[in-house]
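Laboratory data are not the source of any read-out in this text; all were calculated from the coordinates shown. Everything numeric here is computed off the predicted structure, so don't read it as measured data. Cβ atoms are built from the backbone, for glycine too; each structure is taken alone.
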Structure I
Amino acid sequence: MDAYEQKLDELVQKVQACQERKGVGSCLRCSLTLECVDRKAYVASVYASMNKGQQGNFDF
């Protein structure tokens, strides 16, 4: 597992813990979706893990 995947795993756990605390199954059901710092970090981490830090190029 590389550093990008490790960071993504950490953020997945953080977002899932938040969803459990709030009793929602998805961030989209939360009223703070658009302002959520954790969700924004998670989304950025998804893109970073897909392109391994290479701006705009994805490795599938």
Structure II
Amino acid sequence: MNWWWVIGGVLLVEGLMPLFFTQAWRQTFEKLLQLRDGQIRFIGFASALIGLLLMWLNR
């Protein structure tokens, strides 16, 4: 599996939410805008760590 395939999969999943669940996506995005910088960084760190763990488990 190459990186273009992975990036395409991420874009596909990210695009499905606003496509099919527009109102819920908008409400979630508005809530994210109210979070403090530290909270957003923690979410990003946790997501990256989980992604790295999944990649390592699937090697």
Structure III
Amino acid sequence: VAVGVVATAVYASIKEWAVVVPTLAWAGGFGAALAIGAVAGLLPALRAARLSPTEALRTV
């Protein structure tokens, strides 16, 4: 999100436009990143929780 804001600000300053980033865009980007991160961390953890420790170490 921050990279997008910086890129937008740079482009807008080149074109001499006003920079406006809606609050909903900030919230949407943050929410999407949070959801993707949660799923990316939760799915492997749930899979690992079903294995015995020795079986999990064997697959590493």
Which structure, out of I, II, III, was helix-only ellipticity at 222 nm (-39500 (n - 2.57) for each DSSP H run of 4 or more, over all residues; to 500) calculated from, if the result is -29000?
-> II
Computing Cα Rg over 2.2 N^0.38 Å gives 1.36 for which of I, II, III?
-> II
When FRET efficiency 1/(1 + (r/R0)^6) of positions 27 and 51 (r between Cβ atoms, R0 = 25 Å, to 0.05) is calculated for structures I, II, III, the one with the largest value is I
